[in-house]
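The structures considered in this document are given below.
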Structure 1
Amino acid sequence: MSLAPTPKTRAASAIPATAGVGLRAQHYKELISTRPNIGWIEVHSENYFGEGGAPLYYLEQARALYPLSLHGVGMSIGSTDELNLDHLNKLARLIARFEPHFVSDHLCWSSVGGDYLNDLLPLPYTPEALAHVVQRIDAIQDYLGREILIENPSTYLQFLDSEIPEAEFLTEVAKRSGCGILLDVNNVYVSATNHGIDAEQYLTAIPATMVREIHLAGFTVNRYPEGDILIDTHSAPVVDAVWSLYRTAISHLGPRPTLIEWDTDIPALAVLVEEAAKAQIILGEASVRAA
């Protein structure tokens, strides 16, 4: 693999510890015209890889109003394929144009032999996988010339070969590569419920100094004779149990920029803003306690 690195990796500039929403096409015009009281916005990077058109037009207007984070689903960081330079070039151009505060992707793989799968697939948590992921993130950060954030996945199976608890694996990835962590509290709840893991223990194992951003979302319950499985669909409000876990996370980490994600069955913008307001109350309470 041959990469042409950009200047020395720098840390991302921070978004204030406020609540934001994921911006989707359905809400472009309303968000720009009404300017709701939210702290920031996040978009999926790959939706803006085109050379022009409505997405880039509206993102320019939204970026003028709010701090921006880019969240990707296509780096395939855990894959054994060569890093996709076309993808990284498009991402680098997007970063240069819109100057996001954060750039993130997932601790997963989604391609094999150059073919991409429409999913974020889990990794075996082994020393070999750890070294591989760290090397890949090092190369990506050198290429982009900045820190990226890595998000913990939601998972529905575990590998028998896994030797390292997920929270420890994620922490070691960040420690060795110098990347930051995007802590998805909903994913912690989903994976912990599916695998019988202690969600609060997972959270408190993550060093506060490594977490730059938090995600919150809703999930779907699939019911089977053998038992229920939670699926991270981003299609519903945040449930009470995840709000409770979020309070635990903020108590451990301190206030962090927090995003409401909603990707399917997308409701009115007002619903997202209302969810963000709930997160903002929790962030405000934590700030008062810390003062």
Structure 2
Amino acid sequence: MTQSDQVKGLLFTTLGALAIVPDSLFVRLIAADALVIAFWRALFVGMAIILWFGLRAGRAPFAAVLATGWKGWAYMASVGASGVLFVLAVSLTSVANVVFIIASMPVFAALFSRLLLGEAISVRMVWTMLAVVPGLAIIAYGSGETEGASLAGDLLALAVSAVYALGLTLVRQVKAVSMVPAVGLSYLGVAALLGLGLAGDLAMTAPQIGLSVAHAAFITASAVFMAIGPRFIPSAEVALLLLLESVLAPLLVWVVMGENPGPWTLTGGVVVLGALALSNWVALRRA
């Protein structure tokens, strides 16, 4: 890997991590039911990603995804489900709780890799789990003390982490295929299902539609950047950069919306993110 590749990887991965930071803020700003927000989010993101890849490469990227068989379909199901669960989680608990809990995804990925792929869990990851679990417990305990937080929302955030980690684990067996086009197909499928389920209750005002379009633009930009950047830098470096979202998203919502995470969430978040950052740093040093 050349120095220019390293710089390119760092730049695009950082942009991808930063572009997803406002995701939860948009969910807060759009004045609509959570499932309506999820519908428009899925529709606009799905259309944008399919248009991007369609104009660049025609049908080939989508045919490659479908050729992966049930693993590709399982990944699309996990992406679609986790997208809806994310919006529901943000609507029920604090943004800080959601992003700190979702940051635990590497723990679930290690567990699923052990169960489904027979991979051993490293000593480094065992120590990471031993730190992350108490951190999540602190966040859950604080949900009863923090305004705007709830255990139900925390559990949905935990489901997002587990469901998406499951999808990522399954598609590791077909890692030669870019699965970003699968996100577009998945989101359009989710939009279709939500559209059928919600029937005529999808209307939003023009300003809310405008926010939804901007929301989708950030998510699409993140998907494109994250399709490029991680190809040029080690996975541990990618994982460290992705922690930017977990740190910056609650701060952005705090500044814009005045949503104070509370001491319990901040304490638990420091434990979770600190453990993950240290674990990724150790992996990067070894690499």
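Every number here is computed from the coordinates shown, using simple stated rules; none is lab data. If you're wondering where the values come from, they're calculated on a predicted model, not measured in any experiment. Cβ atoms are built from the backbone, for glycine too; each structure is taken alone.
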Work out the source of 1.3 here, i.e. which of 1, 2 gives that when distance in nm of label points 7 Å out along Cα→Cβ at positions 141 and 173 is computed.
-> 1
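Looking at structures 1, 2, which one was relative contact order in percent (Cα under 8 Å, 6 or more apart) calculated from, given that it came out as 20?
1
Please compute Kirkwood radius over Cα pairs in Å, for residues 29-116 alone for structures 1, 2 and give me the label with the greatest value.
Largest one: structure 2.
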If helix-only ellipticity at 222 nm (-39500 (n - 2.57) for each DSSP H run of 4 or more, over all residues; to 500) is computed and equals -12500, the structure in 1, 2 | 1
